[in-house]
Structure P
Amino acid sequence: MTGADTLRMRVLAQEDVIRCGATDPAAVLAAVREAFLLKAAGAAIEPAPATVGLDAAPGQRMVAHAGWLGGPTPVGGVKWICANGDNPRLRGIPRANALVILSDPETGLPRAVVEGTVISAMRTAGATALAATVLARPRSTRLAVIGAGVANRSQLALLRHVLPKLREVRLYDIDAARARQWAADEGARHQVEITPVTSAYQAVRDADVVVCATADSVTGYVEPDWLAPGVFVAGVSHNDLTDAAVLAADRLVTTDAEGTSTAVTRIGRLCGDGRLERSAVDDLGAVVSGAVSGRREPDDRIVFDAWGLGILDLAVADMVLRHAEDRDAGQAVPVRGAPHWR
């Protein structure tokens, strides 16, 4: 295809995505922060995700997260993510794998197809890190990591970016061998000692910051008396805390108060059965924008639910795409010549 009518879109492989900023903590945090500010200002659209649930394996599903971000340079698109809980054990690949499709919001023409697995992990970590900047104690030193998977690799990187005094890291995973390897890999990567422990309680007790990214069992296991005064708990998976632990928290914050309070999460179920008022759940965008205060008391135990938002994928993918266009990275693939119909 040649000529002025040729429509091209950029295709970015994982390696392109990484080269163009997807693993840069500062760049990701800036993109995520802007997305939350736009959301707080009413300049974002985040519809409920379309989910296809499958029964062949634990957590097997296909999900489409569509969205739109306004501002000076609007962004529209969809994150398509498919998950299978057996992937790491049987295939040696991540549990979840994703693509992000970006379109021109004005014309509807496709801009890019972007490998989204790294972006998905980093945008979630970006949300946790952004929450930590306003909700965690800035001099936090002890980090508990529950789950030795892909998600917590990015969580560790972003949390240490915003809380540089985190020096003591304790890790628990039900697979002890996997935990030991994860600790060795990430300890070397970040030049920090990571200690695998034999129970979730050993990891969580006395921690200043706790991050849970597990297979998301419906049965909670983190009890309220495990959580030290002043702790900041980030739930990447949404059901690790027991009902009692959530209800005992001094503060509940989520990426999307409306969406989380109606979702199949611990907070959503508590709101649904009337044991938790939806008004008790704050929106991170409101906190970041200053409409709602951040940490109020040093000893407040704060629980943050990192419910996934497609607009965060779009924000990070757009940042990556702009860097790719500047560098002419990836491939500009012809989609069609002159339109078959006008």
Structure Q
Amino acid sequence: MKLFALLALPLLSLSVGALYNATVVYQSPDPLHLLFEDLVARASGHLLLTACNSSTLHSFDPSRSETGLTPIHTFPNCDGLMGIVEIEPDVFAVASGFIDLIAKRGANMTVWTVDLNPSHSAPLVRKVAVVPNCSILDGFSTIPGSPHLILAADPGEGVVWQINLVTGASRIAFDDPSMSVDGPPPALGVNGIHVRDGFLYYSNSDATTFSRIPVQLNANEDMVRAGNAAAQLMSTAQPAGFDHEYDGFDFDAEGRVWAATHTGAVTLITQRGDGSFEAEIVAGSLVGPSIIEEPSSAQFGRGSAKQAATLYVTTAAGQLLAVDTSAGAPGSTEKCHVKQPRCY
């Protein structure tokens, strides 16, 4: 293990109270009890959901929540699904594998594309890659300007893979100490990821951190770190000393991060004018009872202004929750210093 360089940040603020209401719009019943892992919103407003204990990709229509889940496709040679991302209009990349829920590792990790365009009478599903040397494929991100490439977080190895959806080739694109896993299974490193505006944003589960690294495409059209830039720590899940960690996340129209935060909250991370970051618990709670139980991912809806202001959150307790972000005002905050660089 080694110490990694972080850019110094002067101060981080932490809100003491939730600002937005969260509503359970779907609860997976027993004995099905899906352990939701990831979700993506379609242009139609429908949501696609993966579960690490089910090989079936499901759809949910928020406008008809009483109808429950609709199965889209069941994948072969696996028992769970992980990351999912839209790679072009109504075409999605999704990861499957045999998932060990205790060790939090996978086998036979495979990437598929699922084409749901209405021109097809049924979903057009294609196997595009097998990543034999990964431990598990979790968060997915597209690469702007390269529609044939995606990035995939491997929290078991603490690295980020680049996967070519045309050739099936894969390579480790990022192996930074700020992403690393600090211990044997079930320890997890880098988890949720997104590329946006020249940065790779990512959560590290066991390190309880949220960071970013400047990135660029090189001459070979591979995504790489931009120069020798250091990882920048944006937030540490609070309160310190508890089992809290960031997971999947999304950006709003203002570029703010809304992150699913174990054990039961959503955190809003905002960059101030002086370059520092502010983190607020805006839904649920980390210190008491919460309607949000073990959140795993978060994404804003699509299809209407109302949906665009609704943050959907999946949980390992089989919940799909809707957080209405259209109302609310900043709450009081407590000040806490960003943690110093640590060993990973």
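Since every read-out is calculated from the coordinates, none of them should be taken as a lab result. Note that the structure is predicted; figures quoted are calculated from it, not measured. Cβ atoms are built from the backbone, for glycine too; each structure is taken alone.
Points to keep in mind about this one:
- Origin of the derived value 13 (percent of Cα pairs over 36 Å apart; candidates P, Q): Q
- Structure responsible for 1.9, with distance in nm of label points 7 Å out along Cα→Cβ at positions 24 and 248 calculated and labels P, Q on offer: Q
- Taking distance in nm of label points 7 Å out along Cα→Cβ at positions 88 and 320 as the criterion, the top-ranked structure out of P, Q is Q, with the highest value.
- Structure from which 11, 33, 35, 19, 2 was derived, P(r) over Cα pairs in 10 Å bins from 0, in percent, for residues 32-159 alone, options P, Q: P
- Value 0, calculated as helix-only ellipticity at 222 nm (-39500 (n - 2.57) for each DSSP H run of 4 or more, over all residues; to 500), assigned to which of P, Q: Q
- Parent structure of the calculated result 1.3, given that distance in nm of label points 7 Å out along Cα→Cβ at positions 40 and 112 is the read-out and P, Q the choices: Q
- Comparison of P, Q by distance in nm of label points 7 Å out along Cα→Cβ at positions 152 and 288 - largest value held by: Q
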